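No lab work stands behind these numbers, since they all come straight from the coordinates. Computed from a predicted structure; not experimentally measured. Cβ atoms are built from the backbone, for glycine too; each structure is taken alone.
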Structure P
Amino acid sequence: MSDVSVIRCASYDEENLSSSLDEALKLIGGIERFVKPSQKILLKVNCLMAAEIDSATTTHPLFVKAVAKKVLSAGAIPMIGDNPGNAGADPIKVLEQNGYGKIARELGIELVNFQQSGTVILPARSNKMIKTINISKAVLDADVIINLPKLKTHMMVLYTGAVKNMFGAVPGFNKSRLHFTAPNPDDFAGILVDIYSQTKPSLNIMDAVMAMEGNGPSGGKPRKTDLIIASADGVALDSVASSIIGYDPLEIPTTKLAMDLGLGEGNINKINILGVTLKDAKVKDFIRVRNAYELSKKVPRVVLKLLKFLMDLVSVRPSIDKNKCTACQTCVKNCPAGCMTVEKEKTYKIDRKKCIMCFCCHELCPYKAIELKKSLLAKAFIR
């Protein structure tokens, strides 16, 4: 039975974080269970994009600092790293913009560039779409990976936590290639599980002090949840965290598939929850994501097979709010399908036939200028 600790943490005050983190780790064996002196420890943050710290888009820098100090106290060498969603962005610059550079300098530790280290090609066994995956050598070279996901919803796979956070181990445009290869949420979940299986972190500690509800992972709204969740089993952590925000854990495709493959425990009834009870931890009225994945679960497959034109009638498509758009072209440069073009300054065209509904444009827009609009029939299925 997998252990998952759930501890109250009401703010990002450093003293409060430190004591709550100590309590969360103690319940699952303490930091010394996972970290040995002189080991190189990769702190894999969620650094999706440059974002306001209070937006709940990324792992809070003070949360990362608290974990790094625990690693240092154990005599090990922490490093902070991730690969942002924008393949054209400088990873170190984005890490700096999210406050991790300041922490690294304060503690005398390193920021890791996942793109400069090169990649290792590893087999992919959990999906039907690809045979190999490129993983950053910097990730694989670490002696221990401590996974630091943010509690958020996700437009494509409903929820993003420990398993999804390891997608950042894939550098540069390789991430876009994977989105294009697997536009179906279940197929994409298979790729995410493959990445998790090849990088499997030794310890997962979720920043759930402030979560994101609604249209995550970047377009939603911050929601105070006041929790730290920790486990050696990332699948079990995801099961507990997704249950806390109102999902049936096995509705999350990454959790279900990872459990079926023996990568962790997804059955909430077989998880030993320590600290705050699941009942007391649950967040009332948490706004879960409404997306194409949910839609695909509700529309009978026979209907989609017999009437292919319904895919246009029952759809969720990106649309650009011209009042918010600044013509930065982040969406154009990172569209895996290449369906977005610029005709004139601030005039974008989206080729609906090419759109694979991966929602990368919505996920990466720094100005929240990409809206996801439902067709009339979709509105009947998604409320």
Structure Q
Amino acid sequence: MSGPPVGARADLPDGFAAELIAWQRVHGRSGLPWQHTRDPYVVWLSEVMLQQTQVSTVLAYFPRFLLRFPDVRSLASASSDEVMALWSGLGYYSRARNLHRCAQVVVAEHGGLFPRSARDLALLPGIGESTAAAIAAFCHGERISILDGNVRRVLSRLLAYSGDMSQATAQKALGSLAQALVPKVASGDDMTAYTQGLMDLGATVCTRSRPLCERCPVSALCRARAAGTVEQFPVKTRKIQRRHETWWLLLARRLQASGQIHWWLQRRPSHGIWAGLFCVPVFDSDTNLMDTLDAVQRDKLRLLEPISHSLTHRELRLQPMLLDFDEQDAGVVSNGQWVPENALDAHGMPAPLRALLLAQRPAERLQGSEPAR
């Protein structure tokens, strides 16, 4: 495999920026709701939402979030629960916590105005170098390159870059090359088109699998295509080690005489999976779940169909157990509360759990007619 060694300057291809800018203005994405603005708040919000999340998913959340929190001050003054409730379903919930904290810092320490430079933006909570570069380039025309996963893929193929992207030194070296490719003289509009072009190329043409090289505006400059090695880039030798876990979920349901359903919810710990969200009680084994119940409750417990849920580094098998309580029952386990079903949307909850609870309304999806023993 060819390519410049880590830390070395490459013989960069001429005309890359010009070709990319021209292509983006004709063929790039232009109708997304966060485009055509230089408002740092809007750009920041979209960039955070788009981290590891498809555009089609973000399109369902972005307008609703922006309607409720139209500026950084309204977001900063909101409660954590309200922010998490609106974020529920987007996943990677640490983004929402950092988003809220960042808004509070911008208001408290910067008078409600985002810093202008990428260097200062990257000092804010939850804003990495690539997000900071995007805000600075889109909003202030700063000559700086983004370097998210899509852009690493585009540039590693363009340069046939052999550095291992699982190593920080290789990422830093590629970042230097990315900066060297930024147009030398660029207006704010040029930087917007260039930055958006990098994003669009990685998302729609230079994709992870089956890249559309015949549609690429810089295919003539691409060294990996010339060598027939496009699929070999980017180089990443360290693979994610996925863990498999089974979680036992106690779905405690209280039926009111009025027909209203209440669910027993707890707040998850501040660290780990679903940190800070509301959730039903979680157990690491069926034995531990059973130990929290008395004999009568154990006889009433019913086994529901398991659910598979994939996270970045983990595969979860969620095994729900449904238990009905009478209206007068005070609670199930400590540190929880009964929440009316019509109030679930006001609580930040993991998407699969919300769907699971709502699915119990018409009829229980039982694995069998026999109660669990």
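Here helix-only ellipticity at 222 nm (-39500 (n - 2.57) for each DSSP H run of 4 or more, over all residues; to 500) has been calculated and equals -9000, so which of P, Q was it run on?
P
For structures P, Q, calculate percent of Cα pairs over 26 Å apart, for residues 13-148 alone and state which one comes out highest.
P
On distance in nm of label points 7 Å out along Cα→Cβ at positions 21 and 245, which of the structures labelled P, Q is highest?
Comparing P, Q by distance in nm of label points 7 Å out along Cα→Cβ at positions 21 and 245, the maximum is at Q.
For the read-out P(r) over Cα pairs in 20 Å bins from 0, in percent, a value of 25, 46, 25, 4 was computed from one structure; give its label from P, Q.
Q
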